[in-house]
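The structures considered in this document are given below.
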Structure 1
Amino acid sequence: MLKKRGYFLFPDPEDKGVQEAFKEGIFQSFERHSRVGIPTEKGFLEDIDWLRSQGAKHVILKTGAYRASDVAFTMKLASEAKIEAVTFDGAGGGTGMSPVPMMDEMSTPTVYLEAQVLKCTEILRKKGRHVPDVVMAGGFIKETQMFKAIAMSNFGEGPYVKAVLMARSPLLTVMKSSYFLELSKKGKLPRTFAERYGTTPDKFFITAPELKAKYGKRFNEIPWEAVGLYTYLNERIKVGLMQLMAGARKWKLDLLDRNDLVALTERASKTTGIPLVEEAEEDAIERILD
């Protein structure tokens, strides 16, 4: 099926020798590789027009962490096509079919990538052209990273970065939840874990009482792995982000701006344009005490 859809499959599933080897258990999986995309301006705009003619009301583009010229080209086309949002996915990382060297060694790290994207958004804004919303991805795990990504994108007109895309950490949360659930069933939880958090999932998933109260009898329909995911996103990410925002005296995400950040190194300051600690509000002391 995948080969007929245009993917490259290694080894070739239509080869008789490969089929026999698979049946005999010599190997058990195939590699799937997509073809290299080389979009053109005309082709891209025509594709967007076609999608809308088919009834698409919202169009969002997801792209990777390519060089600066590709970032500018992407933002130019997104603006011309007036699509709603563009997701930029910073290095490292990749999809399930990405070669490991590519994931580890290629593309632009997320902070540098966002700096490039923001340069493009400011140019588009100053020229009076359509500026799509920006979604940043690429290694986001903690609420501190989300705070910085959003705040860094607000030059005074509201943040360009409207959302953060996560993959690995939520997936890992579900996998680890499943792992500890299995250990619990087998009575093999580590002693220190059991003593600290309990031996049953209704004890060691801290949001279980809250969800039981909310959903009543339907709580039993919720997989424990989903409870683990909810706990991570609600108790860790949400609460942690609220604490950071309270510390900054900002009560809505769209109020976070560049004044809420300082750079700790000259490299960070040069890359992002955020002032160093000793430079931030350097005139404030004399102004306030004058």
Structure 2
Amino acid sequence: MSAVWSYLDRRLAPEVPAIRLATLRALVGLFSLVYLSIRFIHLLRYRDFPAAQFAPIGVVSWLGLETPLAPWAVVAQVTVTWLLSITFMLGFKHRVLAPLFAFALLWTLTYRSSWGMIFHTENLLVLHVLVLAAAPAADTLALRVPPSERSARSYGLALRLMGLITVLGYFVAGVAKLRNAGWAWSSGDVLQVQVAYDNLRKLALGDFYSPLGGLLARFDFIWPPLAATSLIMELAAPVALLGDRVGRWWSFAAFSFHLGVLALMAINFPYPLSFVAYASFFHVERVLRFLPSRFRT
């Protein structure tokens, strides 16, 4: 029994260098900064929405906010979140500012989803930021690196937790498909109708749609393999935790899935499509080889 526990302990908290977790923090922080910069104006628009549309969810509801924030408060929360993404990326005063950024990101994106349309595409990003904010992810590759004598396994635990959160998200999506349509999902009929309907609706509303998805929706033979492959990828997601090599192969499969969704339905999942969502399965510190030496510490 002790051998089993020892094995599980090594799997859950492997020894990894501090630079790996720090590089992952920098990559997630960079994505957050770019994403918030692109969506900055969009996030500000909610200051002018009618109060009747406000339907608080998640942390916004839990903290008892029943009416919309004042316009100046919306501007303040978006601006502060954007500024904190910079400190998070740089690892500046990580112990204090990283948790603040994690909460600010959670609050700002949840507030945006409290206006009638819930955006699921950002959930994984927020969860990864929460893990990194609570982890020793700035012991190197950061401004004002604090002294540390942590075990290498403390860095590995955070990486494993991020990987676990990632695969659970896909696994739950696969289970939801089975609950809604059963194994009939793999026949491709549900997917074919979903792609056709989504593109037709967007076309009717004058929204951006996928001409490729509309074209392929006419051919029945295409959809069974696509549906079965997507379902297998989601239900088999936990195998990514069995080892680094398996995790990397699964990551490419999940990335390909999102490319397919973008091509067939014009639905963009920015975080997975950036591939940063799967970075915890890779030795990401190797990207530092392409940076000048003065930026590696």
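Things worth noting here:
- Origin of the value -20000, where helix-only ellipticity at 222 nm (-39500 (n - 2.57) for each DSSP H run of 4 or more, over all residues; to 500) was derived from one of 1, 2: 2
- Structure responsible for -0.42, -0.65, -0.78, -1.05, with log10 I(q)/I(0) by the Debye sum over Cα atoms at q = 0.08, 0.10, 0.11, 0.13 Å⁻¹ calculated and labels 1, 2 on offer: 2
- Each of 1, 2 could give distance in nm of label points 7 Å out along Cα→Cβ at positions 201 and 225, but the derived value 2.9 comes from 2.
- Which of 1, 2 leads on mean count of other Cβ atoms within 10 Å over residues 105-112, largest value: 2
- Sorting 1, 2 by distance in nm of label points 7 Å out along Cα→Cβ at positions 233 and 249 from high to low puts 1 first, with the largest value.
- Comparison of 1, 2 - label where relative contact order in percent (Cα under 8 Å, 6 or more apart) is highest: 2
- Parent structure of the calculated result 3.4, given that distance in nm of label points 7 Å out along Cα→Cβ at positions 193 and 241 is the read-out and 1, 2 the choices: 2
- Among 1, 2, structure where distance in nm of label points 7 Å out along Cα→Cβ at positions 57 and 281 as derived comes to 4.4: 1
- Structure (1, 2) behind the derived value 80 of percent of Cα pairs over 11 Å apart, for residues 25-72 alone: 1
Read the figures in this text as sums done on the coordinates, not as results from a lab. None of these values were measured; they are calculated from a predicted model. Cβ atoms are built from the backbone, for glycine too; each structure is taken alone.
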